[in-house]
Structure I
Amino acid sequence: HHLLETEFVAITPGTDFGFYDADRKVRISYARDIPQLEEAVIRIERALL
């Protein structure tokens, strides 16, 4: 919720997909154009710092 509320970027927990070690991963949709994806990565990085 923090990432969505502070940077307006949504991610999905890896556990929603049931893969090995999924609790340590997230899913990111890349169904956007490259500039929007680059901006999302910058926002994710900013939220993690």
Structure II
Amino acid sequence: MMHCREPLMLRLPKELKDWVKEEAQRNYSSQNSEVVRALLAAKKRADSAE
């Protein structure tokens, strides 16, 4: 997928952090992977709307 990764400090509301944690557990992945997946999906939607 992406070869160059940049660190990002991200502060989330507890409700959203809990959701990311639950999604990661459900998908057997890391919380980081879930955030990346969600952002890539949002970017894809935005790109196709242009």
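Read the figures in this text as sums done on the coordinates, not as results from a lab. As the structure is a computational prediction, the values presented were derived from the model and not from experiment. Cβ atoms are built from the backbone, for glycine too; each structure is taken alone.
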Practice item. Figure out for me which of the structures I, II the number -13000 belongs to, where helix-only ellipticity at 222 nm (-39500 (n - 2.57) for each DSSP H run of 4 or more, over all residues; to 500) was derived from the coordinates. Key: I
Check your understanding: Here mean count of other Cβ atoms within 10 Å over residues 7-14 was calculated and came to 13.2; which of the structures I, II was it taken from?
Key -> I
